[in-house]
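Below you'll find the structures, each written out as structure tokens.
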Structure I
Amino acid sequence: MSVPPLLAIGTGVGLAALAGTLATRYDQSTVAAYILTGVSLGVVVPLLPWQAHLAGLREVVIDGGIVLLLFSLGLHVDAHELVADARLATALGSIDFAINFTAGALVGLAFGFGPLGSLAMAGIVYASSSALVTRALAQQGWLEAPEAAPIVRSLVVEDVVVGVYLTVLTALAARGGSTLAGVLGALQGLAFLAVVAALGWYGTGTLSRLLATASTEALLLRVLAVTTLVAGGAQALGVSAGVAAFVVGAVVDETPHDDRVERVARPLRSLFDVGLFVAIGAGVEPAAVFGVLDLLVAALAVSVGGKLVTGWLAGRLYDLPRRGSLRVGLGLLARGEFSMIIATLTASAGVPGAAGILPPFAVAYVLVTSVLGASLLHNESRLVAAIPGFE
């Protein structure tokens, strides 16, 4: 039986809309809802005559979602602010990286992933979700609270670190984990990104003139053209397209048009965000999640413990009371976009020992941490009341 492609797409979009609405209504993570929608579609679609319509679309949605997501994150990286606050940013970033990246790498090694698989696992455990954490802070009304400063600073530093990390991981994965070839590839990738950043930095005036248009349509098309051309060039050289888009976003942030670009691009980015998480979920078999439960428990233990310790130390740096330090740790619990991107990269590169494990693990891990993070923040006052000395 022939089924129109639009019917297949419309069904997926409708289910995602329903799942997102329910998640919002009950103060739960919409990312978790979209992933579960994808998992459900992954079970149902092969049983229906729709698979041929969605196979190619899934890859396009994932690539486009990663590029637009990282471009948007780059728009929020204020280089001047990072330089002005370099001492605190460096100290906070070093604490976060040393605790959580190391913990993730040790979990990977303990489960026999090998060096490259453990490097991927380290990134999955390390990076909090900027989108989920920022949304949770807004929902709690904490964006102006004292603990918001170390949380937001941690997220910005993580975004920058993950940009470099993805460049290195992409180079190593593309070269089968060969150390020498991977290092050369990583240097090539970093050099490419440095050139893009330098051209953007010194060509800010030219870029500003390019984006200076009263037409919303023209602005969106010009931003997409620049972003996808740079991302495509990076991909052709074996560099992460997402990281290249992140650098473009950071460069656009230096122009007078950054706020308008964000407003114009937000609807398209939101659409691809939903598509990204649905598409990733659709590629995971539910049965595979049960095979990674031991890994999930171990990762959750070090993740929760690691971020709480990070929050405690961050509170000391920012002279926060104990309750404020606890809020920082709780605020950083949710994982999301970066964890999924790293798992997808690992699977597409066929990393030995990890390619078949990390995608279902990442789906379960993001589901649990996003729901857990949102729930703990929502019930923070009850949690504090139950802990002696935190009131």
Structure II
Amino acid sequence: MIIGRDFSAYQGSSLYPWLDDIDFAFVKVSEGQHTVDSGWEGRLSQVRAAGLVAGVYHYAHPENPVSGDAQHFISTYRSSLRSGDLIAVDVEMTGGYSASHVTAWKDQWIAAVQDAFPENLVGLYCNTNYWLHETTGNAGDFLWIASYGTSDPGIQYDWKIWQYTSSPVDTNKAKFSSRADMREWALSKSDGDNDGGGDDDGNAFPGAGYFGPGESNAYVTELGTMLIARGAGAFYSEGAGPTWTDVDGAAMAAFQTAQGWTGASADGIPGEQSWDLLVAGTGNDIPDPGHGYLPFPSTRWFEDAPNCWIITAMGQRLVAEGCSCYSSGPGAQWTEADRCSAEKWQRKLGYTGGAADGYFGVASWTELRVPGA
């Protein structure tokens, strides 16, 4: 079995060192009909940046109408959705209602979220006491069971994840031989997920699970080669390679941005549509800013706290423009000092309010003139 952890606002904004030596992690997104777990997007970004199998969960309030809880989670999480994300409803309280009421409520929540996100696995988190009084035996796509101080959860159901301790932070075991094994399972409902065989010409989309932190395979090289041909050459100092880095993410994000996509659609991870455009040589090329400067990746790429030479080069330009919050560096890992320095630059350009939040848009990035590789 492999080890993972789950996190909420109680762990604060930084998850390090809790991400060391684990293979998967869940992040709390929402609770009830109105509560959003403060800082959840940053925690999820850290989980993804560490290359872990990522999961999210909603803390249930069965005293509410189920539609309110479900829609609150769906609307909060939708823009951050990725193929292979695991989703769970956390049922720990009954709201004073009977087991049959809570069970029916849980079943309806799972069905609603499965309908909203049909390509992601949606399951149930609960403790053994709840499960033994549950009346339908429905855990959705998987059961994540909590049982402390025992050698196993002590239930007959074929659970996938077992939360076995809360000290010093909630820690889990999952029934998989490796991270890759769990990722393959997590992608099992995704239309883009296959064994990589694809069409006879070998150019079918292999699935998003082949790309991102921790991935190393021939598809990463193929992607980089196609991106370079479409205008991403300034991102690569030594050409495309098989090991994914945030440079690949920047180049992919630049191509997605060139198609007019934003938010989660320009997160630097290829989907089937962007892959097909690259293979066919269609869609828009990455715009050339001229003079060897780097094209704009995407706002989302910066929000995901990248770690690569691009951030160092960006920081050096910010320092040169007199917009520095750095006590040392700048370095390759995006930090609050980078965001603060970028905000100073945006304000220098005359931006205010949300347009000066420290996360680059195309105009403020283009004006900075960051040199390419």
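Readers should treat all values here as calculations from the given coordinates under stated rules, not as data from a laboratory. For clarity, every value in this text was computed on a predicted model and none was experimentally measured. Cβ atoms are built from the backbone, for glycine too; each structure is taken alone.
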Review point. Can you tell which of I, II yields 14.1 when mean count of other Cβ atoms within 10 Å over residues 91-98 is derived from it?
Key: II
Practice item. Have a look at I, II and say which one yields 0.50 for FRET efficiency 1/(1 + (r/R0)^6) of positions 59 and 291 (r between Cβ atoms, R0 = 25 Å, to 0.05), as calculated. Key: I
Revision key, fill the gap. One of I, II was used to calculate distance in nm of label points 7 Å out along Cα→Cβ at positions 163 and 331, yielding 2.2; that structure is I
Revision key, fill the gap. Working back from 12 (relative contact order in percent (Cα under 8 Å, 6 or more apart), computed), options I, II, answer is structure II
Point to revise | Label whose coordinates, when log10 I(q)/I(0) by the Debye sum over Cα atoms at q = 0.12, 0.15 Å⁻¹, for residues 131-354 alone is calculated, return -0.85, -1.25 (choices I, II) | key: I
Exercise for review: For structures I, II, calculate distance in nm of label points 7 Å out along Cα→Cβ at positions 11 and 315 and state which one comes out highest.
Suggested key: I
Practice item. Assuming -26000 is helix-only ellipticity at 222 nm (-39500 (n - 2.57) for each DSSP H run of 4 or more, over all residues; to 500) as calculated from a single structure, say which of I, II it is. Key: I
